[in-house]
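Each structure below is given as structure tokens.
Every number here is computed from the coordinates shown, using simple stated rules; none is lab data. Here the structure is a predicted model, which means the values were calculated and not measured. Cβ atoms are built from the backbone, for glycine too; each structure is taken alone.
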Structure 1
Amino acid sequence: MIGEIMLYSFGFAKARDLSRKMVATFKLASEQLSAQEHYDYGMRAVRSVINAAGVLKRRSPDMDEEQLLLLALRDVNVPKFLTCDLPLFDNIIFDLFPGVKHPEVDRKRLLDTLQDLAAKNNLQTAPAFLEKLVQLYDTVQVRQGLMLVGPTGGGKTTTYRLLADALTALKGIDDFQTVHVHTLNPKALTLGQLYGQFNASTHEWNDGVAAVLLRQAVRDTSPDRHWIMFDGPVDAIWIESMNSVLDDNKKLCLNSGEIISVTNRVTMMFEVEDLASASPATVSRCGMVYMEPAALGLSPLMVSWLATLPTSTFSSGERELFSELFEAFLSPAIAFVRQHCNELIRTVDNNLCASCLRLLDCLLTPFRPTEDRMPSKEALLSLREKVPSIFFFSLTWSVGSTTDTAGRAKFSAWLTSRISETKFEAPRLPAQASFYDACFRVEDGCWRLWGETRIPFAVPRDASYEQIVVPTPDSIRMTFLLQTLLQKRNNVLCAGPTGTGKTVNITEYLYTAAPDNVETIAITFSAQTHVNQTQDTIDGRMEKRRRGVFGPPAGKVAVVFVDDLNMPRKEEFGAQPPLELLRQWYVTAASL
């Protein structure tokens, strides 16, 4: 009845029949589709469909009303569904709307702009990626608040940033306007820092970050759009205060008594991995766009990486060789680790692929031209024969690096067997050595045992007992990987049981072997570590460059070494604020 009345108010002549079909769609979807935390079929979902249909009715008053409702149902619901649920939903719609064709919406201008910007940013416009961009755009049009949900590596951040750039580039055309994105991590702040709080000493009100951003956005009198992006875990500790912003009230109520009324030009966005800690009240107030890493696959990462290889030193033949190696080994290697090995830390496929590409980048540094140096002709001539070994070494210490000792033995045996099944020549490893026991030396193109890659060790005469670190194959290997990855400013996570030498090897490298321009900032986490302590420790070692910009001393590069990363106590819903603060720094590409 409610749906029927609302449809009548938007000018639908067949409101009764359409409302019944709409309700039946939600009822069947709730019964037949999988149960997910971000699925909602309640009254707010119904209202979203009706509002979307009303907008379409105003834009296309002559279009068939069943087509309008069908388009609204798809625009509102399809973005949140998992891939496995889409065929079921399509069948439901097909049964309820027999013979009704899905109307095509002209988005050529938007799609062309998205593809142009993607090309400029070396992003691959896979069909699934473009589809999610369009779905996000459609959701922004009909929702005050929305959530980008999905595992790490699904492209959530890239999607909303690229869409914002495209809408800004189209400013003045049709109804497109400039988009300003304001990003913050709610779990990297205390509740008082997020919304505001009274100072216990002065009893003065201190504004919170979210309140400041929202107030600035609503005071903007231009037609520009503002997206407030909360990039972090959603839980009841902080999200409940947002419910009044996300519903029809559109107001943020602060403890100071101030009420900030949100305009239609402001969209509240949330980027989150899952909604396990969110209440149904919050879920029902937001539009959902679900992004699956599996839908994109690994190909876009590999194609984008190949595009970064300089044409002056990497021929088309060498690029093709890399492509063949990726196709023959990368996905099968990840599948083998998933099925037959025990991972000490849970990873996602895209992360393993990205780790392999980062290590390849580091090992190929001698073959990349710089402003003051070109690779020698001899080095370039030997590149092609070195490529397979460089790839196998990178594959071992990326995809195969997260397993335990037994898993490493299995992975090395699998890789040896896999190579024998392909056209590639088996690497000449030292006798009885696995891929983990040897290092590929790019300089001379040979595999050497880790113990043979270091100069002879001698104990300094004036060294005390606790200062002596005797190199072992394990420590030499760890130091090499640290040095190789850090020289290209990659983030490195060293994980393992207590007493395996992680802290000793890292500190030994940072304080004795690292380049002179490295400024080490050491932090040791404990169960009592607070997010403010973490920020104060890092900020205390920084110098002010200009307003709002801080960095290490001039000519220095800061390396933040966090010991016992897992130690901060988890909050009620599982978040660890000190870790969220660190993630915020490197996700936003802040360079220390």
Structure 2
Amino acid sequence: MTSGVTDAVDSEVETADGPEMMTGAQALVRWLEAEGFEVAFGCCGHGNIGLLDALVDSRIRYVSCPHEQLAVHAADAYYRTTGRPALVTTTIGPGLGNTTNAVMDAMQDCSAVLVIAGDTIRRYEGTDSFQEVRDAGQAQIFEPIVKRAWRVRQPHALLNSMARAMNYMVTGEPGPVLVSVAMDLFSYVDAFDIEPHRRRWPTCRRLPGSEAAIGEAVKVLAEAHRPTIFAGGGILGADATEELVRLAERLDAPVVTSMIGQSGFPNTHRLYAGNSGSVGTPTGKEMLQGADVLLALGTRFGEIDCNSWLPDHFIRPSCQVVQVDINPVEIGKVFPVAAGIVGDLKVVLTQLLAATELGAREPSERTLGLVEARKSWRSEFVAAARNDAMPMELEAVIADVQEALPEGAIIGTGVGIRHHVGQFYQFDRPRTHIVASGHGTMGWATAAVIGAKIARPDCPVVALVGDGEMRSTSEAIGVATEAGVAPVWVVMNNAGYNIIGLYQKRLFGRTIGTEFGSEDNGKTYSPDYARLGEAYGALGFKVTRRSDLIPMLSEALASGQPAVIEVPVTQTPRLRAFGYWDANTYMKPGWNQAN
């Protein structure tokens, strides 16, 4: 999906001429420094203490996390925010096992994360030694959820495996990789030579599309009457927002974004139609339905983004698709293509802009009406945003956060809140909206904002999360306090997993396990999140009136400390599903029976 082309992974660190005697861990850290790594997240254990000790003398910043899932989420967001990979280090067995969910998030959303885990001591392989996974097979567990996994058992393979992992991680479609190292190699002393294993990846990763493919695409686009652009996360990975804006204006093509790609196109631009999906925007759906040509840029056509690919809710069968992706496997995977271009989005869009056949078009009636159409459907949001009642409406919270934050602030969106943010928050700068859209782990944003804040220390970073999400990974507050970084968590508290509860009520007429409290006495239970923040060493605020939120958020941002702001919110959001998700069909009781 993305190209991961940022060249900041290279470094000016000098390495010795020829081999030096050192431990395997010291060699690893020297290599990491030489390749430009600046931060590592992880959790200590007997399986990785050799590597952690080598980090003591390194310029690489180490951020300790109480759970390895948090470490991967933070590293994931660090990459999304900067385009530079971060390291995650774990111990053997349960340490590495704790990363699986977060690694799947990184894989689904094309985020480059390097995981180095300790593994079984070579002498004891196959003996069921402490925390050994069947014949030192822990790396095999990860094969479906990383770009590639390596198991390192010999000193000479250590740096070579790292160099290959780096290549896999950042070239083509980025993604996480695992290097599982026999823990005795971390303390093994040998002559290691760093230099031969540096820069073992393409120095230029911006690959152009072939002339033939560009020509085919230009022909289809030039003949289009109602072109529409569907922009995924690849736009952000390729830093191609400027080129996307220019091409959209040239073609007079409305731009619809996926959830993860929302900040890849200015949301206040006249051609922005909104995001797509089951809970997307009506203007986005209308532009997709009316398209005779779809230019798909850096997207996997995920089910939620594409309304389960149903023609009545996404593109019509007659719509021609021009697809551009860095990964050739993605071309035509979901929809047949009239033209398929394999290449870096920034370069390919520049090639399309250079085509004289694509002359500038005058704004059409279709696109001239977009601004008013957006205003029309957002009117319900505006009405909710003006409501001063308590508990607050989610739309009012989003409106106040948008008002309080400067343009360019980074928003990390929780899984229960992401559709509200997608519909109503407006992002005008790239890489300012980070969200787990592919795998959608609850708890992702709570931890992810730590990585984003470390990456952008001078930028306001705010997590918009529900209370269910905060309960999942609340330890992240303590990580921020210990690391001296200052994100702000706005916790929207409705005392339950409300989105799932709404499904239960609609489909089954009752709930179980989605309302926080006792099923026996009906009493609602909710932690005091402001005091929880204080217990972790952060500032704690609790909104009791609508007028509290903006000044509290401003105070939190100005403090330079991590902060938690608890906001009571209603259980009846005004969120509307303008698209469709076919899973709704199969969750209904008796779906397989005749009507």
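When distance in nm of label points 7 Å out along Cα→Cβ at positions 136 and 272 is calculated for each of 1, 2, the greatest value falls to 2. Identify the structure, out of 1, 2, from whose coordinates Cα extents along the principal axes in Å was calculated to give 90, 68, 45. Source structure for this number: 1. Taking mean count of other Cβ atoms within 10 Å over residues 40-47 as the criterion, the highest value among 1, 2 goes to 2. When helix-only ellipticity at 222 nm (-39500 (n - 2.57) for each DSSP H run of 4 or more, over all residues; to 500) is computed for each of 1, 2, which one produces -13500? Of the options listed, only 1 reproduces it. Can you spot which of 1, 2 the value 0.50 was calculated from, given it is FRET efficiency 1/(1 + (r/R0)^6) of positions 376 and 568 (r between Cβ atoms, R0 = 30 Å, to 0.05)? Considering all the candidates, the number was obtained from 2.
With Cα Rg over 2.2 N^0.38 Å, for residues 256-351 alone computed over the structures 1, 2, the top value is the one for 1, the highest of the group. When distance in nm of label points 7 Å out along Cα→Cβ at positions 240 and 560 is computed for each of 1, 2, the one that comes out at 3.1 is 1.
Quick check: 1, 6, 12, 15, 15, 12, 9, 7, 7, 6, 5, 3, 1, 0 is what I get for P(r) over Cα pairs in 5 Å bins from 0, in percent, for residues 104-359 alone, calculated from one of 1, 2. Which structure matches? This figure was derived from 2.
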